[in-house]
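Structures follow.
No value in this document is a laboratory result; all are computed from the given coordinates. Not measured: the values here are computed from a predicted model. Cβ atoms are built from the backbone, for glycine too; each structure is taken alone.
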Structure I
Amino acid sequence: MKNKVVLTRPFPDELLAKLREHFELAYFPSGMVPERQDEFDAALADAEGLIGASSPPRVSVDADLLRKAPKLAAVATVSVGFDHCDVSALTARKILLTHTPSVLTDTAADLAFTLLVSAARRVAELDRMIRAGNWLEGISLSHFGVDIHHKIIGIVGMGRIGAALAQRASGFRMSIVYSDVIPNKAVEKAFGARHLPLEELLRTADFVCLTLLLSPETRGLINRDRLALMKKSAILINSARGGVVDQAALIDALRHGTIRAAGLDVFEKEPLPLDSPLRQLDNVTLLPHIGSATEETRYAMMKCAVNNMIASLDGTLKENCVNRELLER
């Protein structure tokens, strides 16, 4: 008899076929719209596996969901981040949690550097100016951006994505400083990066790029006091998680010139509310959480999640496990 797996994401047909080859599948491609909540709860009642993601349609794997899923043995998220999952509760129940950390590294780093370039050269702002019919003569000083080459990039979180971002920055002849609880000697050797305490990095960098996971320790890490440490000419790039930044403090910093600009792919609440003051600010570039959103990478992430689920439920899981202590018992 096949294990039952609940899927809460739209998946391509060939990966659906692979899942159905291994499992009895309960498929909810649009998440749980209200009229399907009872059906979803019923599917959870005898499910051994659950596949979801951290971006919409997002299902929080919390205590409430776990109460509805007494047989659950594995959760696979189609993402690197897993802040939508209660890791402690999953581990206490001996439920494996897997993610997809390796297949999106380059794509996520591409997006972070794209945001950096766009914010520095005011790409989105000047695009809006042209579309509004306001380019009527040559540009002036008021339209100028700032250079990227030979500037100092500060990377907060030097894991896979941070290291890939450092590689891209080195191609622009940027000086690289970084902050992380664990020094990355390979990046230091390859790109001449310098490891700094966070506060010193904020005082030093022309571009501050966040590439770290959201956790209780990193929530609100970039707050009002830390924004005040940054150069007035500095640009903040957040392609990590919205919760790493105190969004109200950032809005104030952008309004009052505490920092020059920001480029954001993530927000405290997603989608970004229609009444968010961020929408009214010219000195912020906004993207709808597209860090891994290319056809090739999203397919690779979904394929990785499928393989993670198969390995989790057949007892062969060796990699991509968040709560690895369960594998070591």
Structure II
Amino acid sequence: MDTSPLTLDEYLDEWFALQRTRVEPSTWDSYVTSFRAYVRPYLGQVPLASLTVRMLDLHYVRLLESGGRRGQRLARRTVGYAHSILRKALNDVVLAGLLDENVALRATVPRLDPAADLLPAQVVVWSEEQARRFLELSVDHDLADLWRVALSTGMRRGELLGLRWQDVDLAAPQVRISVALAHTSAGPRLKAPKSGRGRTIHLDEHTADVLDRQPRREGSWPLVFADADGAPLVPSRVSDRWRFQWPGLQLPKIRLHGLRHTHATLLLAKGVPIKVVSERLGHSTIAMTMDTYAHVLPAQDRDAATAIASALGCQRAGPRASPPG
């Protein structure tokens, strides 16, 4: 009989088997990927009972400084995700009676990255003119219609690729976001949207025409955007196709997700209420929208100052005089 202490690796094998029945396939895949890269190579052979707060704290610092490919730095968010999964796994250890304490509850991910910029990176988006230019330059791309719908609706990649004809109402015109496509180790799956709830997005007439010209393919996947045989598009390959087109574009480089950010920024710049923008994006709260697009709001506040002056009859005859000196 083997009486050697249970290691973290051995426990995780059992834990992952249980999680297959408790979380969505895409979530399970993300758990496995994170643990395989950032936990098991470093802590896998440590006995569960030997894990300490100090051990985890030092491990998170090591990940932050050199845990990426070829020893590159990792984003704090990536380290935080690995920590959150480990905390969940060790909490189940305690519930199973294998340990008295979850040491991950007292461990902390470094709050500051000494090598990172002190100011947060601003979301890179296109201006109105750049967005129009992109639509002109990409018109012959075989995924041009997908790019157009992404830009005009702000839908996430998985929502675009999971859009079904049953959720499209061209008479309204509008689309219902009720599922998203996820590509897992077991193949493509439809799941609930990221926010966990559906939403309706109204369309402009041109975007409705773009959807209307998509072929209605036969098959078990009634998807608007699909392969020639009707099979779901692979999300990672769609992102690859997005990146491959850059050598021919004279535009600031943005990610595919940047079309969603551009959509929101253009709407806010046009004075669309932030609540409406938040609902189109499917954010769980307006606060999330405000945090993401705070750089657009000062311009709206200037418009508000002008509007209240007009409402109160405070019209300046000419420009403000320069101060003396």
Computed 157 for volume of the Cα convex hull per residue in Å³, for residues 76-187 alone - originating structure among I, II: I
For helix-only ellipticity at 222 nm (-39500 (n - 2.57) for each DSSP H run of 4 or more, over all residues; to 500), the calculated result is -10500, so let me know which of I, II that is. I
Comparing distance in nm of label points 7 Å out along Cα→Cβ at positions 60 and 252 across structures I, II, which is largest? II
Which structure, out of I, II, was distance in nm of label points 7 Å out along Cα→Cβ at positions 100 and 156 calculated from, if the result is 4.2? II
Of the structures I, II, the one that 0.65 was derived from, the read-out being FRET efficiency 1/(1 + (r/R0)^6) of positions 36 and 52 (r between Cβ atoms, R0 = 25 Å, to 0.05): II
Using distance in nm of label points 7 Å out along Cα→Cβ at positions 28 and 292, single out the structure from I, II with the greatest value. II
Quick check for you: by relative contact order in percent (Cα under 8 Å, 6 or more apart), which of I, II is greatest? I
Taking distance in nm of label points 7 Å out along Cα→Cβ at positions 68 and 244 for each of I, II, which is largest? I
Given that P(r) over Cα pairs in 10 Å bins from 0, in percent, derived from a single structure, equals 5, 24, 30, 22, 14, 4, 1, 0, which label among I, II identifies that structure? I
